[in-house]
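Q: So, here's a batch of structures to check.
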Structure I
Amino acid sequence: MKKALILIGSPRKKGSTATLAAEAERGLKENGIETKTVFLNDLKIKGCQACYWCKKNDVAECAMKDDMQNLHQLMKECDGMIVASPIYFAGVTAQTKAWLDRLFPYIGMDLSPKMPPGKKVSFIFTQNQPDARLFATPIATFMQMVGLTGLPVKDHMLACDLDTGVKPPVEDNKKVMEQAYHLGKNLIQ
């Protein structure tokens, strides 16, 4: 059975980002894909310590022993991933950025990718600002950096003008909910 890993970088388990990730998961499950959802905020992940152990030993592994070890294993076992994060201060959340920094073992010193081939990644971004162009550059940079690992970007979406409890709920935006569903449905073909 094919597997998909869903990483949610929001601290809110019932916020807009988690809601859209759940809709993408529904699309995956309708295709018979087994899913595993991880809230990054629940994990203990230290930032990269720049020890270069992974580079000195030429391995796609990290010397640090924390919850990232389990995530690395889940990433190796899955056929595709969805990474969902709100945009805070013009970029992904600190939880999501810590995950990105710990992908360092999957990038060679010559920038060659070390992620096992055949996997794809799609992204769900949410923001409370209505202008989709506002943070386009940092979002594109984040996706490019993930891509350096060898995870080709399959798709991405940005849902704007959202703020749980303050603005209309994301569930009321049928177009955005449908976009998230199709992002999941099309991740692994």
Structure II
Amino acid sequence: MNEIEPSPRDLSEQTLETQTVFQGRLLHARRDRVRLPNGQESTREYLVHPGAAVVIPLFDNGDVLLERQHRYPLRRDFLELPAGKFDPGETELACAQRELLEETGYTAREWTYLATFYPCIGYSDERLVFFLARGLEHVGHAPDHDEFIELLRLPMQEALAMIADGRICEAKTVMGLLWLARYGPLAKA
């Protein structure tokens, strides 16, 4: 894990009390009472999330595989990279491999860890672990009973242009594709 060098000033907050406000299937909400660095008390409300693996499936010719699916909280469809939450006891890589197969019907010969990002640090402990999947082979898929997904195969440059014009605006997909283009194995020095 990459962390910032410690400062001589301690900015940490100590948990005094934790209360579960809501316990759901995916998320649960907590409200903690904390002691601040100056000795005073405050509350922190946040969502506890199991974390997720995000896959960038890349074909040999440089095309990327994306999904179009409906996201209920925003009542609209989004173009996204395949991803899914970690199951208890599951490794990050095993989750990425499972999600790629379930959602797209593809397996990959080569898996490369890329980066870990924290998308919503102000209100959640969620972490996104990104993997590049190469050597793709379609073997058939079996999406979850509540997943309805359309697959799109696009040249990477077209996907990047879709970020620029707003057609791709989902955070993990924007992060993953831009990171790959700028810093990943495809980046030009």
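Q: Of the structures labelled I, II, which one yields 14.9 when Kirkwood radius over Cα pairs in Å, for residues 114-169 alone is computed from its coordinates?
A: Values: I: 12.6; II: 14.9.
The read-out was computed on structure II.
Q: Something else now. Using distance in nm of label points 7 Å out along Cα→Cβ at positions 90 and 178 for the comparison, can you identify which of I, II gives the largest number?
A: Details: I: 3.5; II: 2.8.
Evaluating distance in nm of label points 7 Å out along Cα→Cβ at positions 90 and 178 on every structure, the highest lands on I.
Q: For structures I, II, which has the highest computed value of relative contact order in percent (Cα under 8 Å, 6 or more apart)?
A: Values: I: 29; II: 20.
Max of relative contact order in percent (Cα under 8 Å, 6 or more apart): I.
Q: Given a value of 18.9, 58 for Rg and Dmax of the Cα atoms in Å, calculated from one of I, II, which structure does it belong to?
A: Working: I: 16.1, 51; II: 18.9, 58.
Corresponding structure: II.
Q: Of the structures I, II, report the one carrying the highest value of mean count of other Cβ atoms within 10 Å over residues 74-81. It would help to have the intermediate numbers written out before the result.
A: Details: I: 18.4; II: 15.1.
With respect to mean count of other Cβ atoms within 10 Å over residues 74-81, the highest-scoring structure among I, II is I.
Q: Further question: Looking at distance in nm of label points 7 Å out along Cα→Cβ at positions 26 and 146, point out which structure of I, II has the largest value.
A: Details: I: 2.1; II: 0.8.
Largest calculated value belongs to I.
Q: So distance in nm of label points 7 Å out along Cα→Cβ at positions 34 and 162, computed for just one structure, reads 3.7; which one of I, II is that? Don't jump to the answer; show the numbers that get you there.
A: Numbers: I: 2.8; II: 3.7.
Value 3.7 for distance in nm of label points 7 Å out along Cα→Cβ at positions 34 and 162 corresponds to II out of I, II.
Q: Given a value of 22.4 for mean count of other Cβ atoms within 10 Å over residues 50-57, calculated from one of I, II, which structure does it belong to? Present the calculation step by step, with values, prior to reporting the outcome.
A: Details: I: 12.9; II: 22.4.
Answer by label: II.
Q: Computing helix-only ellipticity at 222 nm (-39500 (n - 2.57) for each DSSP H run of 4 or more, over all residues; to 500) gives -9500 for which of I, II?
A: Details: I: -9500; II: -5500.
Here the read-out was taken from I.
Q: Taking distance in nm of label points 7 Å out along Cα→Cβ at positions 18 and 66 as the criterion, which structure among I, II has the greatest value?
A: Details: I: 2.2; II: 3.8.
Top value of distance in nm of label points 7 Å out along Cα→Cβ at positions 18 and 66 goes to structure II.
Q: Taking distance in nm of label points 7 Å out along Cα→Cβ at positions 58 and 82 as the criterion, which structure among I, II has the greatest value?
A: Numbers: I: 3.9; II: 1.6.
The structure with the largest value is I.
Q: Which structure, out of I, II, was mean count of other Cβ atoms within 10 Å over residues 122-129 derived from, given a value of 15.8?
A: Working: I: 22.9; II: 15.8.
Computed on structure II.
Throughout, read-outs are computed from the coordinates displayed, never taken from laboratory work. Quick caveat: nothing in here was measured; it's all calculated off a predicted structure. Cβ atoms are built from the backbone, for glycine too; each structure is taken alone.
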